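Input: structures, listed below.
None of the figures in this text is laboratory data; all of them are computed from the coordinates on show. These numbers were taken from a predicted model, which means no experiment stands behind them.
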Structure 1
Amino acid sequence: GKGLFVSEMITTRALVERNEKTMQLIHFDATETPRSIQLYGVDPVTVGKAVRMIVEENLADHIDLNFGCPVPKVTRKGGGSALPYKRPLLRAILREAVSGAGDLPVTIKMRKGIDDDH
């Protein structure tokens, strides 16, 4: 049987701005279903816009929000695996994503912590 076809991690800002490379990264072949787009973003408004774009343009069958990336260039900006420690921001991002998704399933990827102390 088939599994789930998942995109590379896509930044919500690049998606909303229709960055050429990003648009190529989210392209799936017609035979690749179900399709999932893995999103990364730290601005609730932009995350909401990206999710609505995915829904309105039928770009995927599922959205996965990536809050698990431990890469320092991501966590330094408060994103990835650092985001769950910013609960008000995390809550706002989740609200925008879920409300914008309608019936499209939304999941989140998280880690237990960003380092041995957290």
Structure 2
Amino acid sequence: DDLERLLAPSALLVQRLLPDGALEHIASRATGALFPIEERLMPLGTMAQALQSQQTHCLPQSAEDSILLERYGFAQALVIPIVNDGQTFGVVSIFHAQPTPISGRAQQLAEALV
């Protein structure tokens, strides 16, 4: 089912939000190929929108998203901001090498786990 696919991603990345708006790598895990890690990344496109809105977003939704995903060899991602008391502290990104349907219920569970 889609929940099983969601919880078995190609890669998972945890980043913290720095005062200058950049994201800093904290932890990552990938299955299969090595996941290229950038220690600092300025969020663009839908990832930046997810951080600003403090809401989960699926990528790709824009050309910037597609470029980012293609650069790392992924087809899609679920970006979940880490928020506490109205403040965004970081983001958990779940990457899939192949397009994976994600239901609203599975997305809600992923948000609850974060």
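When helix-only ellipticity at 222 nm (-39500 (n - 2.57) for each DSSP H run of 4 or more, over all residues; to 500) is calculated, the result is -10000; to which of the structures 1, 2 does this value belong? Before the final figure, lay out each step's value.
Working: 1: -10000; 2: -8000.
It was calculated from structure 1.
Computing volume of the Cα convex hull per residue in Å³ for each of 1, 2, which one ends up highest? Write down the numbers at each step before the final one.
Values: 1: 109; 2: 97.
Result for volume of the Cα convex hull per residue in Å³ over 1, 2: largest is 1.
From 1, 2, which structure was Rg and Dmax of the Cα atoms in Å, for residues 48-87 alone = 11.3, 35 calculated on?
On the way: 1: 12.7, 33; 2: 11.3, 35.
It was calculated from structure 2.
For which of 1, 2 does relative contact order in percent (Cα under 8 Å, 6 or more apart), calculated from the coordinates, equal 29? Walk me through the intermediate numbers first.
Numbers: 1: 26; 2: 29.
Clearly, the read-out refers to 2.
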